[in-house]
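Derivation of every value follows stated rules applied to the coordinates shown; laboratory data play no part. Predicted model, so just to flag it, every value in this text is computed and none were measured. Cβ atoms are built from the backbone, for glycine too; each structure is taken alone.
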Structure P
Amino acid sequence: METHEILKSVKEGKISIGEAKKLLSLYSIEEIEGIAKIDINRRKRRGIPEIIFAETKELDEIKKIIKKTLEKSNSVIVSRLKKTDYPKILTFAKKLKVKVKVGKKSSTLLLFKEPIKFQGGKVGILTAGTSDIGVAEEARLVCEAMNCKCITSYDVGVAGIQRIFPILKEMVKEDVDCIIVAAGMEGALATLVSTLVDIPIIGIPTSVGYGYGEKGIAALASMLQSCSLGLSVVNIDNGIAAGGIAANIANRTIRKKE
C-alpha cells in the first residue's frame, strides 16, 4: 500500500491507527550483508519501487538484493543487466516463483509477486526511431511498476513526420496524463510533440547519432534548447528517471480526481 492508500484506509475504518503507523514507518532500511541498504518504504513514501542498477554489480549481489526486496514488497526493477547475467536472473526469478515483465531491446526487468493493477494514471511513450526502443521500454517498465497504463508507439520520428499524428490523436482521446519522448540524432521529436498537445512532455535524449553530436550530445543540447514550453528533459538514455517522473505526474493526477 502507498501512503495515500494507507490514509484512505484509516479514514474508511479499514485499518487501525496503529496499523497505519506501522505501515508508514519512514526508517525501515534493510541491510544486505554489507552490500546494500534497501529503502523498503520508498514505495509507500514516494510511489517508486526499489530499482537495482545491475550494470556494476556481481550476479550474486543482484540475487541477494532481489530476494530481500521481494520479501518486503511486491515488486523490484533490475536495470541494465549484463548480457551474461540476463538469462541467469530470468532463471533465478523462476526459482523464486515470481513473474517477470521484459522490455523489447532492453536489459531491464520488472519482477513482481502479485499481478500489477493498472489503477494509476495513463502515460504515453513515443520513440523517434527503433534504436530508441530499449530506453523507452525501460521507462515503460517503471511506469507499469507504478501501476500506470502505458500507450506506446515506436519509430514515429521526424524523418516521416506524418506518422506522429494518428498516435497523438489516440493519446489525446485516451486522456494520457504525460508523454515520454525518446529520441536520438537531433532529438527534434520531443519539441515537435510538445508544440502539438497541452500535456506535459518528458524528453529522453538517446545515445544515437554520428560524429560531432554522437552519444546523445546533439539530442540533449537540442531538447535543452527547445523553445517549446511544456518540455522537460532527463539525462541521456535515462529511461528509469523519465518513467519515475511520468508515473508520479500521472498518479498524482488520478489522486486529485478521487
Structure Q
Amino acid sequence: MQDLQAVGAPGLIRRWLEQRLEGRKVPEIDLAFWLIKILTTAMGEVTSDYLVHQFDPVLVVPVAGLGLLVALVLQFRASRYFPWIYWLTVVMVAIFGTMAADVLHIGLGIPYLVSTTFFAIALATVFAAWYATERTLSIHRIDTRRRELFYWAVVLTTFALGTAAGDMTASTLGLGYFASGWLFAGLIALPAFGYRVVNLNAIAAFWIAYILTRPLGASFADWVGRSRSLSGLGLGTGFVSLGLTIVIIVLVGYVTGRRTNVASEAR
C-alpha cells in the first residue's frame, strides 16, 4: 500500500499507458478498428479486381505476393504496434487474399462452394494448431513471434475464405452483391448479440465477426464497382479502389494521431 502511495495515481496511470503502448503488436479493438477493417476488405476486393483486369495476372499476382511479403517483414521487425505498418499489412493481405481465392475459381475452375469449404477447413486447421500450441486465441496476447505468425496466418486465411464465401452467395446462390452485403451485415450482428445476450466467449465472438467483415466489405464494394451486367452500380473498380484508399489513409492518420496523443499523456 505504501508503494502505491509512493508512486501515486498519476504515476500508475502513466505506467499502465506505457505498458499498453509498448507491449502490443496489434491495435485496440474499438470502433475505428472495425471501420478500417471493413474498408480494407472492400478496398482489397476492388483493387484486386482492377489489377487483374488491367494487367497480366501472371505478373500481378507475384507482385502482390511480394508486396505482402515486404509488409509482413516490416510488421514482424517492428518493436510494437505502428498503425501505418499494421494496416499496410492488412491491405496487402486483402489484395493478395482476394487474388488467391480468385485464382482457384477463375484460373483453376474450382467452384466457389469447393473453395469456400477448402478455406474454411484451412482456417479451422490454423486455429486448432494455434490453440494446441499456445492454449489461447486471444489477440490481446500477441506477444511472441510464434503467436504473431499464427495471427497473420489466420488473417490471411480469413480474407481468402471471406472472398470465396462472398462470391459464392453472390454468384453460385444467385443473391447478387447487394443482397449478399445485407446478408453478411445481418450475420455480423449475431456474434455481438451472442456476446451481449447469451455470454458467447469474447474470443469466439471476435473471430466470427472478423471473418464476416471480409464478405461484408467485399460484397458492397463489388456492388458499387462492378458493371450493371454483374448486378453492380458500374462506378468502376479503379474509382472505388481510389476512393476507399483515401478514406483508409485518413482514418489511419487519425488513429496514429490519437495514439501519439496517448503516448504524450503517458510521459
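So if we calculate distance in nm of label points 7 Å out along Cα→Cβ at positions 88 and 208 for every structure here (P, Q), which label has the highest result?
Values: P: 3.1; Q: 3.6.
When distance in nm of label points 7 Å out along Cα→Cβ at positions 88 and 208 is computed for each of P, Q, structure Q gives the biggest number.
Given -12000 as the derived value for helix-only ellipticity at 222 nm (-39500 (n - 2.57) for each DSSP H run of 4 or more, over all residues; to 500), which of the supplied structures P, Q does it correspond to? Present the calculation step by step, with values, prior to reporting the outcome.
On the way: P: -12000; Q: -27000.
Matching structure: P.
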Seminar exercise, completed: Comparing P, Q on distance in nm of label points 7 Å out along Cα→Cβ at positions 96 and 160, the highest sits with P
Problem set entry | Of the structures P, Q, the one that 14 was derived from, the read-out being relative contact order in percent (Cα under 8 Å, 6 or more apart) | P
